[in-house]
Structures are given as C-alpha cells and as structure tokens.
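A short reminder: the numbers here are calculations on the coordinates, not readings from a lab. All values derive from a computational prediction rather than experimental measurement. Cβ atoms are built from the backbone, for glycine too; each structure is taken alone.
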Structure I
C-alpha cells in the first residue's frame with residue numbers, strides 16, 4: 001500500500017485529492033455516487049462540488065471503498081458529520097492496523113446515542129489506531145486555486161503527522177503544521193464553526209466593526225475556556241484550527257456557517273450546518289463541565305430553540321463582564 005486515499009468527494013476532499021495528484025503522487029478518491037466518480041474519471045471535473053476546476057487525469061475516483069483502502073495506506077476522511085458513522089463502520093470492514101487515518105471533519109460525528117469525537121469513533125469501529133485530525137484555514141477553493149494556506153495535523157503519533165505532511169504539503173500552496181493536541185484541535189475545529197455563526201448573526205444585524213471585534217475576542221476566550229476544561233491545551237484554539245478557521249470563515253463568502261448566521265439575522269429559518277451541529281454538541285459538554293458559554297448559548301437558542309435573533313442578542317448583551 002502506498003499513496004493517499006481521500007474518503008469523500010465533496011469540495012474539500014476533491015480539492016485535496018487534486019492537490020496531491022498535481023504533485024505526481026498516487027491518490028484515490030472515494031465517492032458513493034457513481035455519477036460523480038464517472039465524471040471525475042472521464043471528464044476530469046466535479047462540477048457539482050468544485051465547479052470550474054480541471055482535475056488531473058491521474059486522479060482516480062472509485063465507488064469501491066475496499067479498492068481505495070487496498071491501495072492507500074494514508075486515508076483522509078472528509079465527509080459530513082452526519083455521514084461519519086456509516087462511513088467509519090464501512091471502513092472497519094476494509095482497513096487494518098497498517099492504515100493511518102486523519103479526518104477533516106468540523107463537527108463531532110452525528111451518530112445514534114449522541115455526538116461523538118470522530119477520533120474516538122474511528123478507534124472504536126475500526127482496527128486503525130494511528131489517527132489524526134486536519135484543521136485550519138484551508139478552504140476548498142483556495143486549495144483548488146493554489147492560493148497559500150495552511151492546516152495543522154494533530155495526532156498522538158509522530159508518524160501520522162510526518163506522513164500527512166509528506167503527502168499533503170505542497171510548496172507555495174499548503175503548509176502542514178504539527179501538534180500532539182488531538183482533542184484540542186478537534187474541539188477547536190468544531191467550536192470555530194459554531195462561533196462563525198455568531199459572527200454572521202452580528203454582521204447580519206449590522207452591529208458594526210466594534211461589536212464584531214468584541215465578539216471575536218470573546219469567542220476566542222469562551223472557546224478556550226471550554227476546550228481547556230475538556231482537556232485541551234490552552235493555546236490550541238488561538239492557532240490554525242480555532243482562530244485561523246474562524247477568521248477565514250467570517251472573511252469568506254463560501255462559509256455555510258457564516259451564511260447561516262446572516263440568513264437568521266434576516267429572518268430566515270434555521271438549517272443544519274456543521275457549525276450548528278458543533279454548537280449543540282459543545283453546549284452539552286459545557287453543561288456537563290459547568291462551563292459558562294454565553295455565545296454558544298445564544299447560537300443554540302436561535303438555531304435549535306427558535307428564539308428570535310433580537311431576543312438572543314439582547315440577552316447576550318446583558319451578560320456581565322468578567323476579568324480579561
């Protein structure tokens with residue numbers, strides 16, 4: 001086994017596969033949609049997920065998960081959190097202890113019985129033990145357009161970080177930093193999506209640059225408080241997975257979480273996004289650990305409980321200040 005297997009032919013998975021293929025490295029892309037796989041293999045495009053991007057002819061897509069895992073030792077899991085459970089269970093039948101796996105999923109796995117950390121789910125459902133997570137301000141379109149960006153790869157295993165860096169790092173395009181704080185990077189990735197919704201709400205209400213700046217600073221403080229209570233390192237959220245993710249999402253017109261916030265501010269109905277699911281899961285953790293999270297509470301009130309935006313914003317504004 002050699003090369004890279006990307007599990008999930010969404011925008012980010014396709015862009016990551018294209019980046020690997022552009023370096024001449026062997027890469028296989030799994031899609032459970034036969035039409036998408038055929039388009040990638042014959043037309044060398046994925047117009048539904050990554051329109052206008054010409055894919056390398058060497059990028060091979062397959063609907064056979066076993067074919068991908070049989071050829072690739074490093075697996076990159078890049079599917080929606082709502083699909084992680086079924087995909088990981090399927091991986092359990094076609095992987096073994098030789099594989100390395102990193103996931104790029106910005107929310108806990110949405111599985112029966114409640115949300116689960118993706119790394120924990122992979123560890124339980126498969127024979128794969130060397131696991132990591134990728135997170136950071138590397139949007140799919142930026143990867144596809146070869147704009148400079150970066151991610152952090154966190155794992156308890158140096159081999160996972162080194163292999164991921166060797167496979168994915170591309171001079172002038174993608175830098176891959178390393179961290180051993182697996183839990184912290186997973187938490188940071190999810191919390192950044194939840195906090196992005198809050199910034200979108202603020203911007204949608206037209207509250208101005210000052211309010212935006214305060215909200216970003218307090219979001220960093222709140223996310224750090226929660227993640228450290230859960231066992232993460234204090235500095236992790238201030239890095240690429242947390243603050244980096246947050247800044248790129250609130251500064252981009254491609255973030256579904258940011259769009260959700262602005263839409264809710266204009267009176268549209270809530271919908272599910274990775275950030276919305278992460279907000280709900282994170283608030284459960286906050287309550288269990290007795291951590292104060294007024295921004296998460298406000299996001300969940302609007303997205304999941306139907307509280308009017310103005311009411312939630314007013315309540316957040318009444319929150320008493322604490323020491324910096």
Structure II
C-alpha cells in the first residue's frame with residue numbers, strides 16, 4: 001500500500017481488540033482513518049462500503065480497490081470524477097437510473113464529457129435522464145443532448161406535457177434544438193419559451209400562441225422590447241417594471257406603473273435603470289475645489305512653461 005502522511009499509518013489495533021467488533025460504519029466516514037480502513041477493507045460489509053464510497057477523503061484509496069466501490073454511492077462523492085474516468089465502463093455498467101441521474105448532476109461531470117461522448121450517449125443517457133440534461137444551462141451539456149437526440153430520435157419524449165420540453169424551452173442554450181422540434185411544443189411550452197432570451201425570433205412569428213402567462217414571461221424578457229413596443233396592449237406592466245431594458249417603455253407610460261395596487265413599484269424599485277447620474281450634485285461637490293484647481297492650472301509659472309515649449313497663447317486652452 002502506498003505511503004501516506006496520516007498518523008494512522010503508524011497505528012495498529014491492540015491484540016485484544018477484535019477488528020470485526022469495531023463500528024466500521026462510523027470509522028469509514030472519517031478523514032484521517034482512510035489508511036487504517038484500507039488495511040481492513042476486505043472485512044467491510046455492503047453498508048460500510050456504501051458509506052466509504054461517499055467519503056471524499058477515500059476517493060484516491062478506492063482507486064486501488066475498484067471492486068469495493070459502490071458506484072451508485074460513489075457518484076455522489078465530490079472527488080470521484082477522476083476515478084470514474086479511469087473506470088468508465090465499469091461505472092456506467094454498474095449504475096442504476098438513480099445513479100445515472102446523480103452522475104449527470106455532479107458538478108464535475110463536465111470534465112469527462114469531451115473524451116467520452118459516444119460512451120455517454122450509448123451507455124449512460126436514457127429517456128428518464130433527458131429532462132435533467134435539458135435543464136443544464138451549459139452548451140457542452142446541450143450539445144451532448146443534441147447528439148443523443150440525433151442518434152436516437154426514437155428515444156425522444158414525444159409527450160408534449162413533460163418536463164423535458166418544459167426545461168428545454170426555458171434553456172437559452174437549447175434554442176437550436178427547439179427550432180428543430182417546434183411541432184412537439186404544447187401551449188404551456190410556447191408560453192415558457194416566451195421568457196427565453198434567445199428565442200425571441202421564434203416567438204415573433206408565433207405571438208398568436210401566447211396567452212396571458214406567455215405575455216407575462218415575454219414582458220420580463222430582456223430581448224423582447226421591440227415586440228413589446230409593437231404590442232403595448234399585451235404588456236404585463238408588473239413584470240416589465242423589473243426588465244432592465246424596459247425603462248424607455250416605462251418612461252413613456254408612467255401611469256401604468258401605478259396599477260396592481262402599486263405592486264409594480266416593488267419591482268421597479270430594484271431595477272437599476274431607474275437611476276441616472278446626478279451631474280448637478282457632482283458639480284456642487286467639485287465646486288469646493290474649483291478655485292484651487294483654477295489657481296493651479298492658471299498659475300503664471302505654468303503659463304510661462306507652456307510658452308517656453310513653443311505653445312502659442314491661442315493653443316493654451318488645449319493644455320490647461
């Protein structure tokens with residue numbers, strides 16, 4: 001066994017202590033016990049191995065004992081990814097649907113996608129995981145999903161009333177996928193899509209599909225201002241008041257901000273666009289330095305120096 005800096009490397013159980021009677025379930029969750037645990041890993045039962053597999057301090061040790069890894073638990077280990085990448089076939093073949101879901105959700109899963117795209121598509125992804133993948137706002141995950149859908153079109157969920165399409169419609173990275181499957185969207189999906197900042201060009205040609213919920217989402221959409229300007233009667237003023245790009249419309253319609261029992265002011269109060277630079281205050285603040293600055297800038301010694309450099313009196317205003 002490789003050496004380690006842990007003090008437990010230099011300890012062994014006293015002769016009268018029976019290793020089988022130790023509460024291994026508690027010991028396997030600790031940080032500094034890992035070298036000691038490794039010496040006795042053969043006697044750990046299933047429950048202990050599950051706990052050990054979740055221990056972030058045990059990941060490197062478990063790399064030397066792959067057969068002892070409980071993969072459905074190991075995918076929850078924050079330090080598991082490098083071990084999984086070295087044993088990707090064993091891992092994928094050992095995971096149940098819950099384990100696959102947790103692996104996709106692992107914050108470091110993205111690091112194994114690039115070199116294992118085909119294995120992930122063929123051996124890891126399945127219909128039940130697609131809604132989770134569709135919810136990942138990262139182009140690498142969405143490209144992986146797109147490749148899966150192209151390779152296995154028969155596995156795409158065709159039930160329009162499912163979280164897969166709902167998640168996809170709200171994902172700004174997934175618009176190129178949506179464009180290829182517009183026929184799969186139901187009314188609720190269209191109204192979710194209205195809030196997608198990268199889908200305005202799609203919504204522009206399908207405004208008739210939006211109900212009040214859709215227009216509420218569109219009113220919050222930072223990129224939908226041109227559409228809202230053309231359809232002021234459809235604007236949800238409450239949601240527009242929190243839209244950073246909607247300030248011009250609000251300025252032109254101040255009477256609309258007072259609707260809904262002044263609730264709009266809850267939103268507009270946190271909209272940074274309601275503020276502007278107060279140049280009058282700045283001018284007053286700086287006025288206390290005005291005389292001092294002028295005295296310094298127009299001091300005869302400075303004027304003489306400029307003239308000595310060959311600068312004419314007519315050009316002095318460019319330098320002072």
Structure III
C-alpha cells in the first residue's frame with residue numbers, strides 16, 4: 001500500500017512500506033528505504049520526498065493489434081516482481097483476440113502469479129473463441145445407411161483465469177458457436193399396381209459455428225439413389241460460419257432414377273457467437289409425391305447441434321467491474 005500523499009509521515013511508516021517490521025530499528029539511509037525514492041547512499045533527503053511512495057512494482061501492458069492465443073504471463077515485461085506487482089492489461093478498441101483451435105483459449109492468464117500480486121484486465125475490444133464445424137448429413141439406401149453426425153462442440157474458452165483478477169469488460173467476450181447437426185435421411189418406397197419405385201432423400205450438412213477461425217460447413221449425405229442415378233442425390237453442404245454469425249444448414253436432396261429435387265433445409269444452422277448449434281431435422285416427405293402410397297424405410301434422424309464454447313473458464317477468480325457483453329458458457 002502506498003504511503004500517504006500528505007499529512008504526518010513517520011520513519012516507521014516508511015520502513016514498513018519498504019518491507020520492514022513495524023517498530024524495528026531503521027535509518028533513513030537504509031538501502032531499502034532509499035530505494036523507495038531512488039536515492040543513493042549519503043544523498044540529501046527530505047521526508048516529504050516519500051509522500052505517495054510505494055514498494056509495489058507497477059506494470060502496464062497493452063494489446064494494440066489483433067492476435068490469437070495470447071498468454072499474459074509469458075508476454076509481460078521483465079519488470080514483474082513476484083508477489084509485489086500491480087499489473088494491468090488493456091485490450092484496445094478494435095482489437096480482436098481469438099484462437100486457432102476450438103479446444104484452446106483465446107486469452108489466458110498463464111503462470112506464474114504469486115500471492116500479493118494484483119491483476120486487472122480492461123477489455124475495450126473483442127475476445128472470442130473459435131466456431132465448431134457442422135455435422136455430416138445422413139443417407140439411407142436399400143443396401144445400407146449412414147447416420148448423420150453431430151455438430152462439433154466447442155470446449156475452449158475466450159478467457160481463462162487461474163488467479164484473482166478484476167475484469168473491466170467494456171467490449172465483448174464470447175465463446176465460439178457450436179456446429180449445426182447434419183440433416184437426417186430416409187428412403188421412400190411406393191407401390192402403384194404391380195409397379196414399385198423408391199425415392200431416396202439425403203440429408204444436408206450442418207452449418208459451421210461463429211467465431212475467430214469459424215467452423216466449416218458439414219458435407220451433405222452421400223447419394224442414396226440407384227447406381228444409374230450417379231451422384232445426383234447428394235445432400236447440399238452446410239455453409240461455413242463467419243466471425244460473427246453461424247452458417248446455414250444445407251438442403252436435403254432427393255433422387256428417383258434420373259430425377260433429382262432439392263427440398264427444404266434440414267441441416268442444422270451453426271450457432272452464433274456464444275450460442276449452441278441447431279440440431280438437424282429428418283428429411284422431408286416429397287410433396288407433391290410423384291407416386292402414391294409412399295412408405296418410409298431406413299430413416300436416419302438428424303444429428304444434434306454442438307454446444308457453445310465458454311466465454312470464461314475460472315469465473316470464480318473474476319471480479320467483474322463491469323461484466324459488460326458476454327455470451328456462452330462459464331465455468
């Protein structure tokens with residue numbers, strides 16, 4: 001704690017600030033006492049020179065350009081004094097701190113920090129995680145079926161704390177969006193008198209989640225049609241996410257012999273910043289149907305949406321002042 005800026009000031013107060021024990025022997029020419037004001041041995045000194053003096057090392061650090069996977073401890077200046085530092089990190093307006101992976105942290109405290117240090121983070125920019133990839137659409141066929149896959153879950157965090165910190169969030173902090181689930185599929189059969197036919201519908205891919213290094217869209221389900229139909233029945237891929245929005249899911253696609261038809265979107269949309277991805281839906285029943293009495297065979301449900309990432313890991317260490325705009329999970 002710094003010495004007072006005015007009023008009575010004793011040698012004992014100065015000695016305690018320099019790290020000495022109260023009421024123990026001290027001299028104004030002791031090196032630790034002189035060190036508070038940067039004086040050399042034997043120099044002329046006056047008590048008023050110690051007004052406001054502090055033994056705490058003040059370290060300020062600023063992030064002024066966008067970056068990924070920033071480790072505070074490994075980037076701080078060499079003036080850090082363990083257990084005796086007042087450290088402030090400022091993220092400038094317009095700066096984005098992101099990540100290269102959905103399993104890693106965009107901004108982390110790192111180590112070591114020592115009891116007695118005080119740490120403040122003032123965020124005026126944006127800190128956000130990466131987006132999850134979309135799931136693959138399903139397909140159904142008489143010879144076999146493949147299930148849709150789930151959208152990717154984001155397990156990384158935008159901010160990870162491992163030591164008590166006062167966080168002033170004047171910008172935004174978001175976990176990455178989860179990937180959208182792949183769309184479901186079905187094979188539809190119909191009987192018209194003695195004639196039979198099938199209509200195969202493949203699922204669309206899920207959309208990618210939002211974030212720095214946003215998630216990619218998932219592929220549509222492979223062709224479920226007869227060999228003579230080629231690959232015309234492949235479901236449409238989902239769209240990739242962007243820095244701020246999740247990508248849309250792909251359309252389901254049906255095939256009967258040489259004829260193909262696009263159907264409504266059934267791949268799940270990727271989650272926006274701090275949001276879960278949507279689950280994929282079952283492929284729709286063709287309408288109007290080219291034949292009567294269709295029955296569903298080999299149905300494959302849509303994949304589940306991926307879970308959003310964490311805006312903070314280590315929230316019990318945070319004192320928010322203010323909390324500002326955040327989105328996602330916390331732990």
Next item on the list: State the single structure among I, II, III that was used to calculate relative contact order in percent (Cα under 8 Å, 6 or more apart), giving 7.
Entry: II
Next item on the list: Work out the source of 0.6 here, i.e. which of I, II, III gives that when distance in nm of label points 7 Å out along Cα→Cβ at positions 129 and 209 is computed.
Entry: III
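From which structure (I, II, III) was helix-only ellipticity at 222 nm (-39500 (n - 2.57) for each DSSP H run of 4 or more, over all residues; to 500) calculated, if the value obtained is -1000? Don't jump to the answer; show the numbers that get you there.
On the way: I: -15000; II: -11500; III: -1000.
Considering all the candidates, the number was obtained from III.
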Item checked: Structure with the greatest value (metric volume of the Cα convex hull per residue in Å³, set I, II, III) -> II
